[in-house]
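Take a look at these structures.
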Structure I
Amino acid sequence: MPVPLLDLRAQHSLIRDEVVGAMMKVVDDQLFILGAPVQKLEEEIALLSRTRHAIGCASGTDALLLALRALDIGRGDEVVTTPFTFFATAGTIHNVGATPVFCDIDPVSFNMVPAAARAACTSRTKAIIPVDLFGQMAALECIAAMSPGIPVIEDAAQTIGASRVIDGERVMAGERATIGTFSFFPSKNLGGYGDGGMMVTQDDALAARLKRLRVHGGLQMYHHEEVGFNSRLDALQAAVLSAKLPHLHHWSAGRRANAAYYTSNLADVAEVRTPVIDPANESIFNQYTLRVERRDDLQAHLKAKGIGSAVYYPVPLHLQPCFAYLGYGEGAFPESEKAAKEVLSIPIYPEMTSSQLDEVVGAIRAFYGR
């Protein structure tokens, strides 16, 4: 039985009428750039993330880039992040002229180690970007406490709707950061029918500047307070996302249920380590990522059986050729390097059937002779 890594057609078949209806309203109105659909989505995401402001933009990558620019980060500055993440996290730091400074990850959560982030800070550090990897939030409260006064940009591309208990209070992804950034890439739990991103913040001045920066640095047409970007969220994408948003909680619950099934049914396979979720976190399981022995052989075995899988991420950023100028060599961040050799993400999408889940579990168990 084939089991794709992600089946967006299965999701679309259940919500097609809602989404197509929302899209056709935009088409009929012939208003495609920003406007009411984007404002509506911004209000909905602000409510979800419990923030004062949400500002739409063209992609999750642009959300990071605009956040860095809004904080006046540029040449000569340093930004601390981890090397075990999608390229955009460090790529945007480079693209504003700043220097990425890496710190290693926790081997259990794959997220930033707060003490390592603090140790990486210097007098030139102008921000820290913790990444909420695979659906569970980083320990933002510890990062902020250990590095007081340094802005925190939460890369929440994979955690929209996730939460964490901080000081006895349940806090949403993006809520406590200086600026939180989301991605609406189609594979995300809340994915568009194309690209899109969002920035959230509690700071009025930062919100006003982010709104300027996304439209060439000026809110009034042909008047520019600064040089910005063309990074507007399409009205069509906003309409799609608003139509899908009421389903997000249910979809994330489905992913958690699938994750629990995997964890229970792979618990006795010694060669497989299933994800561990911090008790303070409620993960949305954007990915279900195993750490396994003989990773590449297992992936080939799954492929032969028609089961999708992916390696997020095969090469840590400090070992990418484009970042050789930073001077990090092999062995600089051992936990990130070890994870890159062991991780394998398997299907977790909420529309999976029980037969598909059994197929994946059975294939993994068979590979290890269980």
Structure II
Amino acid sequence: MQSMPETLVILGASARAAAFSARRAGFAPWGADLFADADLSAISPARRVARYPAELVEAAEAAPPGPWMFTGALENYPELVDRIAAARRLWGNCGAVLRRVRDPWRVREALVAARLPCPLLGSDRRSLPPGVWMRKPLRSAGGARIQKISVVRASAAARSGGDGHRRGVYYQQAIRGETASGVYVAAEGRARLLGVTRQLSGAAWCGAEGVQYAGSIGPLVLSDEQRGAWRRIGDCLARSFSLVGLFGVDAVVNTQGVFPVEVNPRYTASIEVLERALDLTAIALHARACRTGELPDEPPVRPDGVCGKAILYARRNGPASPAFWRFVEDALGRRNPDAADLPHRGQVFQAGRPVLTLLADGECESDVLNRLQRRAAEAFELLEA
């Protein structure tokens, strides 16, 4: 008699991508997030939470027995993570780890000790050296509420006011270069690099603003020097913070090296791209790392193809056209859809909020980018018709 698959409870801002990965890994996913999208609901029980993140505690209590993991933004709530983990086995990083690895000063200290490049930090605008800086919330997610500021000289900054030591905000030196995200799986102080993707930040053709996360393309083909740099970053962070399971590192890459700017200690949005391109099942790797400390071999250095995703954000308030809902229903019925995070029919959209995610494959980055841009234009035309 065949045994029933083990339930894996997935909680966070969006559970869809991790749930699909969990299903491919042989688990029975059970998700609770902000959207309970139509494609998530089609493959697993899905609960939409109105009071985020507090309502996730109630969702976890209502879920069937089994381990749990978290996705985006929940790393900003270590007390809540520990509360849920007290009643259900956590596959991922506990609150104590989250508090340390989400502290930018501790991350910088670890990187400097390992002689790895990293941006300067500041806690008060009035004391910043001249230059370009990023004003960032300590509880950040997806590039929201991050601002770029220019400091001409310290005295001018002081006269303009500044933040003093306002709680919840810090400043990070802006580094020129390409934004990228490395994905790792870790256990017992070791990390394995799964791949690196290029970030689509603030892409206007997606409806994104500022440095808002709008998608990823990859995996990038890395030189031996670049691959070594990413490996050293992952090993340093896994060793310094006792990370376990999947985690990501956002960085700026230039001729001087790889400059980490943020650590995301959980399943990240860019993992879906690597899974699709490299035929990985990331949740299977995550489960083995959390259960037994086993790490995989690194994926191929030179993949055969490139994949990408683009998150579309509504450009105005209001309902969608009937043609848009036909587009959504068509994607929902496909075996390998080119759209995901599909909204439920009749949903009314708000400007700046996610609409759906587009997916594309190609032979190179430019090919994938062109396909995503073309599909985005088509989707917006249907949405706003």
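Laboratory data are not the source of any read-out in this text; all were calculated from the coordinates shown. On a predicted model such as this, the values are computed, not experimentally measured, just so you know. Cβ atoms are built from the backbone, for glycine too; each structure is taken alone.
Where does the value 5.7 come from, among I, II, when distance in nm of label points 7 Å out along Cα→Cβ at positions 3 and 171 is the thing being computed?
Working through the options, I get structure II.
Quick check on the output: 15 is relative contact order in percent (Cα under 8 Å, 6 or more apart), derived from one of I, II. Which one produced it?
Derived from the structure labelled II.
Upon calculation of helix-only ellipticity at 222 nm (-39500 (n - 2.57) for each DSSP H run of 4 or more, over all residues; to 500) from the atomic coordinates, which of the structures I, II produces -9500?
II
A value of 20.9 was derived for mean count of other Cβ atoms within 10 Å over residues 19-26; which structure in I, II was it taken from?
Working through the options, I get structure II.
Using distance in nm of label points 7 Å out along Cα→Cβ at positions 203 and 339 as the calculated read-out, with 1.6 as its value, let me know the right label among I, II.
Value 1.6 for distance in nm of label points 7 Å out along Cα→Cβ at positions 203 and 339 corresponds to II out of I, II.
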